[in-house]
Structure 1
């Protein structure tokens, strides 16, 4: 207790340097824990990109490829699923609902997704969050379009604005379906998922804009107007993928096997959660880099603390000598310097935790609304508590270097008057 009291009094006399050291450690702790919170939140948000869907079905391909084009709108399907096969899957007793997806067109760099109105009911993200309209409503007319939050924000769309769908996936397209323009019927609230960057239209609309097209171009001599196409049979012939919800998850693997062994055409059925974890394993290398950077920041702060104590030792040689002269043992001097380092580290850790949760309280609504990244405000997890304890111990050990130097200063040298 005497050593601790001496350490506190000594730090009080050097309060400015001590305060700056505590702030440096606190900022590093905030960064370390903040990176961990962001990493955990990003991983969870990534895993929750699609929830409530038991299977994703597409043409025979790898699980990651199917996940990329059906959920993340990256790449193209190797082939389509015929409408007959889709109806066959939908008629199975295990299936509660299906949502077909048709991809292949774009609008000014954003993917266009053909689907049904059930998409807005059954698509879930972040466990139980459903799609909510910020303005307007789902498509009801043949040429209605529902745009995601990023599409509306980037292109400045409002309900009622006209848009033209382009053929293909280029950001700039010279082949447009400008003879059949769409109208924005609804704008979705931000979700932090690929839905924000998608233009949604009906499956019938996808058929309508391709009525007079073949092999990626208009059929020469044929031109079907928007009014004429409304009188035609626009039943879909094929789709890119299908989201499947089951009545009971106990039937998931049985149906997955049945689809993978489907005789009519080669199909693949994947579990979204498993595929997301596999994909994260490929792109999650950044996690390691973030951790390394955070550890280096903490190490730098502790090194700064050691430097601060060392630089003040020369000024404190007389103080150490007086303590020795009044009976302080060498281990008392050793303990004094280590106690100072421990107090500074513990104060920095405590302040860093407070700063972290204050920042989370202030920034979480903005981060969630702007980036769709959910940062949970929860007590530090056991691994985080272990990390903080390790840092506190490391701070005390870091104080051992200046403590040993102070211990070696001789009494005579400390009392000597230098000229």
Structure 2
């Protein structure tokens, strides 16, 4: 943060995913880059009731730390964060009920060892009316969440690393918006000043004014977003007023959400313009799906004519799971049945990421891996369907097994973020 504010090319990217292959790829990337592993879970992915990943904060933290330790990444180089911690998963309930559960979630995250807390109370609950909560109410609720986090921190062992906070009111919805047509409006410099004023006042009212110096990030809208089949690219001219609007106290930076699918040059420009924390999530599971489908095509070409071999049906199992439970994609996609069938799997929104944990999908993934392990495909097929992995295997940098090839595909995205943030690969 301090290097970025001094004008150096320095930033950090946050991997916002609970997917095991994505986390494993991120750990490998951090080990190779000799960098910090910054992993975040959203309030929908991981919460005290399990979230859609089926994990509580303590279970998720233990999983990440154990996987990092096995890969040789020290615990001190793992930063866990909570993304969109607030009432979002319970927004269909009255605000008092939703905020009570949100405070429980924040406490659970802190006790699990999360150090970076994104306080997000920007969403409307059932009693907030059509216009939703105003800026002052959002700030007050965030301050209540901050108070809950600090009280939980008091229960940790002495010497624990202090909590770091991210705030904001113009916060993109978790997982990306469903947009078409014109792109999102860039936040104004006046909005930045006003947001900081109302949050500072709310923190003081909740007796957490001392926390203000640990507010490291502000979420604004820099004009980047993605939807079903559209990407809105960063335009630094439109966001130029934001670059000069940051205060001297606290010396925070911007945290950019929904940066998925941005061009490498755009991500680098964002870091230079003080959007020093880049969040990425759906692009990583989008890459996971690409690699799995490529391996499925390889499996079909290689094994479909062999007697006694049951081919995996990953694509079919994924579609069936999404049709059984449309809650995670129904409100995001529009069009006729053919258009929605295509969007369910290939959309930038990547709503299929919610369904990889389905038991039937997991069974087919296991079948795919088992088939390719029992009968390794020739390099010619890898060249056809996974050319990047083919080159890595030919050069000796990658083993020719399915999981390593999947992770290599995910790491191609992570390398774009590492380069944008000025992470220098160790020699």
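Say we calculate distance in nm of label points 7 Å out along Cα→Cβ at positions 69 and 357 for every structure; which of 1, 2 gives the highest result?
Working: 1: 4.9; 2: 2.3.
Sorting by distance in nm of label points 7 Å out along Cα→Cβ at positions 69 and 357 in descending order puts 1 first.
I have 26 for relative contact order in percent (Cα under 8 Å, 6 or more apart), calculated from one of the structures 1, 2. Which structure is it? Spell out each step's value before the answer.
On the way: 1: 26; 2: 18.
The read-out was computed on structure 1.
Figure out for me which of the structures 1, 2 the number 22.4 belongs to, where Kirkwood radius over Cα pairs in Å was derived from the coordinates. Don't jump to the answer; show the numbers that get you there.
Numbers: 1: 26.0; 2: 22.4.
Traced to structure 2.
To test your reading of the models, identify which of 1, 2 gives 3, 11, 16, 18, 17, 13, 10, 6, 3, 1, 0 for P(r) over Cα pairs in 5 Å bins from 0, in percent, for residues 125-188 alone when calculated. Intermediate values should be presented prior to the final figure.
Values: 1: 4, 17, 23, 23, 18, 10, 4, 1, 0; 2: 3, 11, 16, 18, 17, 13, 10, 6, 3, 1, 0.
Traced to structure 2.
From 1, 2, which structure was distance in nm of label points 7 Å out along Cα→Cβ at positions 45 and 165 = 2.9 calculated on?
Numbers: 1: 2.9; 2: 2.3.
Going label by label, the one that fits is 1.
Please state which of the structures 1, 2 yields -14000 when helix-only ellipticity at 222 nm (-39500 (n - 2.57) for each DSSP H run of 4 or more, over all residues; to 500) is computed from it. List each step's numbers first, then the result.
Numbers: 1: -16500; 2: -14000.
It traces back to 2.
Quick note: the coordinates plus some simple rules give every number you see, no bench work behind them. Please read these numbers as outputs of a predicted model, since none were measured by experiment. Cβ atoms are built from the backbone, for glycine too; each structure is taken alone.
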